[in-house]
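Following are the structures in question.
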Structure I
Amino acid sequence: MDTLTAYRNHIGDMGKLASALSLLGWDQQTHMPAKGVATRSQVTGKLSKMLFELLVSDELGRYLAELRKADGLSELERASIRRVGKNHDRNRAIPPELIEEQSIAQSQAQTAWIAARQANDFAAFRPHLEKMVGYARRFAEYYGYEEHPYDALLEDFEPGMTCRKLKAIIEPLRADLVPFLRRLQENGTPPDTSVLNGTFDAEAQRRLSRRVLELVRYDFDAGGLADVAHPFTTTIGPGDVRITNRYLETQLLSSVFSALHEGGHALYNQGMPEEVYALGLGGGASNGIHESQSRMIENQIGRSLPFWTFFQPVLGEFFPQFKTAKAKDLYAAANVVSPSLVRVEADEVTYNFHIMLRFEIEAGLLDGSIDVADLPRLWNDAMERYLGVVPPNDTQGVLQDVHWSMGYFGYFPSYMLGNLYAAQMFSTIREEVPTLDASIRTGDFEPLLAWLREKVHRHGAACEPQELTKRITGHELDGKHFVRYVTEKYGAIYRL
């Protein structure tokens, strides 16, 4: 057997284990009974260790060493060698036993978070969170870093990103957004939201979410929709990309925008060729690029006037009170700017503030300047400082996100970066697809999807995020595109 074939087989075995773990994780958060967590955590721990051992094995190292010198490889094969090789080299320092141990703790922490969130009981979650922070610190030390332990974890989610670079992005963004938010609040005319008042049956919302996903061309023959406490998308493998959603009976748009958001993630993975998956490149260029796809479908499309012009009669099919509503009124009501308690419900102008405060807290947890015990107080202080609101309880505060229970320290900045990538890409889409608004007004999402398939989806993780952004837009990431997008859009809505 030649080295390339052996390498592909090895990557294929890793993919099978990753697929099984994704399926187990999806089941744990959707259908698994509460008493199953002890057994499930042991199973996921074992499989995680097996997957990790394949990643750091001497065998894979030999394949990589030979293929790095080989001629005649395809562009995707060379990209695979770079990406898999980087992960192999980076993780060689981690003991496999630690992976199994952390995976077990992660399963237990997720279950504890769900219970603590429902009971508004941070104290019950605290020991699990302390354990997950401890693992994050240990992994950072094993990976190594030059300036800050957080840098070591950012690399997993946004290759090439560091605390220093994030601060260089955040500071000018905050300098532009804070005074703009103040102008909206002090001088703007807020839209009337009364058109969205009411109680909306959860089952009808569930059917509407399915319709929304169908409209944006999510393929239900290669996926599915389930209920969950915190919406997410899971890729089991090519041909199986699943979405979850939640339904709040007094907040209709929550489930609509969540469906669009998760649909954006799913379209990315459904748009990757099987060869991308076969070579271990199915994760996307970065979490920030992945978030750009979800935020673009949710915001640049879902919160646009062309979308609501098309969507208003669709909404009326499920909730008759909207049959006579005006699209422009729904559009305006869907774009109210108001500092909120919960990140996933935040508007486009204030959303990034939620990420800035999480970045601040996570960096402090990693360098030891923040203790887990102090998180509820520090969280509330940061919410008041960034957004001017204070959560009335921990469920709406420090317990609102699932990420820390999963050990995902370093993930949150991806959401902010996703907003910036999305705005920059969308300005290019407008130049290259000038008929986009007209297509969206008629419910034709094919021109948009075709552009995304060609420019973003088909590449998977073959490109680094900055490389992909420059290839698409001609420039590396620049937050000015986002600032221009929100100031023009919301300045008009608020009649500044």
Structure II
Amino acid sequence: MEKNKYKLQDLEKLVSLAKRRGIIFPSSEIYGGLASVWDYGPIGVEIKRNVKNLWWKSFVTEREDIFGIDASILMHPNVWKASGHLDSFSDPLVECSVTGKRYREDHIFIVEIETKKEKKIISVEASDEEEARSLLKDKVIKITNLPNSERKENPSPDGGILSEARNFNLMFKTFIGPVEDSSSTVYLRPETAQAMFVNFLNVLNTSRKKIPFGIAQQGKSFRNEITPGNFTFRTREFEQMEMEFFCSPDEDEKWHEYWIDFSMEWFKKFGIREENLMIRKHGKEELPHYSKASSDIEYLFPWSWGELETISNRTDYDLKAHSELSGKDLSYFDQENNKRYTPYVIEPAMGADRSVLAFLCDAYCEEETEKETRTLLKLHPEISPIQIAVLPLSRNEKLSEYSRKIFENINKKFTAQYDDTQSIGRRYRRQDEIGTPLCVTIDFESVEEDDSVTIRHRDTMKQIRVSSDKLLDAINDQINSFS
């Protein structure tokens, strides 16, 4: 696959393209939208489905040691009590005295800057210090994350003063049944992981699989984020692709490294450039209570590095916690070594929406031509929403009949689209912008003379003429040339 040397610097360009081409729309737009909530359009839903299917194929169906489940979003409240979410799943929240707007305390940076006229203290909202510095055009004298600030009164990004921090639980609460009281309280799950822990015995007994083995699932999760943003990167409703890999306590570190490498190769295999990926090991101070070790796979987004996936060594924390509260024995008897233990768990937890965003950012490209700037998405063919576009030069009856037969033949093997509206140049540009790898153009010579068609390559714009009876083989060769 031809390397994309272009680096997307302005996220708004991608947001505009996504809206224009039916990839991602603002949710409830006719009512003014809902902050940081997005809908996938006809093109975007296919891209996201392809990403999810490729993950499932790589992590589940191509392996003999991983089993899939699809658990419910609503779970018994004790699940979240055992996992620690009820007591500790919160972010520190601060509030502006003027606007009442709320921020995550650890996302506020107090900055002493020097302008042409004076020195002054301001604050900026950012996910890390690198992003905070990138937002400032003035000379930075000193920058301090708010929790470490020694100032008694800290300025708000809105011009007021920030309040003292208080904890804000991130789980969405709702009620099950007709009566809204404490006995009917349930929560929208903040992660898919716990369903795999509480189903450990079910999968172990029905699969008859020995450890090591994994349980995987994809699904929606919900977190009442204080400061969502950056398009689909941080939202309150999102989709996860997670797997819990159960292993013996003496093999946890080996499997942790294995799944870090496996996940990194997965991103590279489907088109993300290596220089835009990084493995970041968590320091001891940022490890969650259940983790012995965690590493993030991060992507260099237009604003800064951001997490795509976290691979954690969760030890035996979750199974022991659920075993204690439920009274069910979640240990495992190793017949070969004649010993019983509670398995350790390695968790690769990937965000589906963030992964889609990373694939889009990495594929976005602008090329200068003689007449215009050509915008295209250099998506891997297995991620592209449409693999082949069939484009007859006109709506002539004989040409249309011939083209439809070509389309039906292609559509049996590839994801294809038939497009006969507007000029051929506009149609090429439209397909470029949604990432279609190949266009098959049919002209009057195809019908009246040589029974051949033209294949156009998205990245190079090179064209080849092939006989219709050899078209599928030629398409297959061209598709493979992207890999």
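We did not get these values from a lab; they are worked out from the coordinates using the rules stated. Source: prediction; values computed, not measured. Cβ atoms are built from the backbone, for glycine too; each structure is taken alone.
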Could you figure out which one of I, II the value -8000 for helix-only ellipticity at 222 nm (-39500 (n - 2.57) for each DSSP H run of 4 or more, over all residues; to 500) was computed from? II
Origin of the derived value -0.35, -0.61, -1.16, -1.27 (log10 I(q)/I(0) by the Debye sum over Cα atoms at q = 0.06, 0.08, 0.12, 0.13 Å⁻¹; candidates I, II): II
Hey, log10 I(q)/I(0) by the Debye sum over Cα atoms at q = 0.12 Å⁻¹, for residues 306-465 alone derived from one of I, II reads -0.66; which structure? II
Entry that produces 14 once relative contact order in percent (Cα under 8 Å, 6 or more apart) is calculated, selected from I, II: II
Value 0.65, calculated as FRET efficiency 1/(1 + (r/R0)^6) of positions 274 and 354 (r between Cβ atoms, R0 = 41 Å, to 0.05) from one of I, II, is from structure I
Determine which structure produced the value 45, 16, 9 for Cα extents along the principal axes in Å, for residues 18-65 alone, calculated from the coordinates; the candidates are I, II. I
On FRET efficiency 1/(1 + (r/R0)^6) of positions 330 and 386 (r between Cβ atoms, R0 = 30 Å, to 0.05), which of the structures labelled I, II is highest? I
Tell me which of I, II gives 0.90 when you compute FRET efficiency 1/(1 + (r/R0)^6) of positions 210 and 418 (r between Cβ atoms, R0 = 35 Å, to 0.05). I
Thinking only about distance in nm of label points 7 Å out along Cα→Cβ at positions 82 and 130, which of I, II has the largest value? I
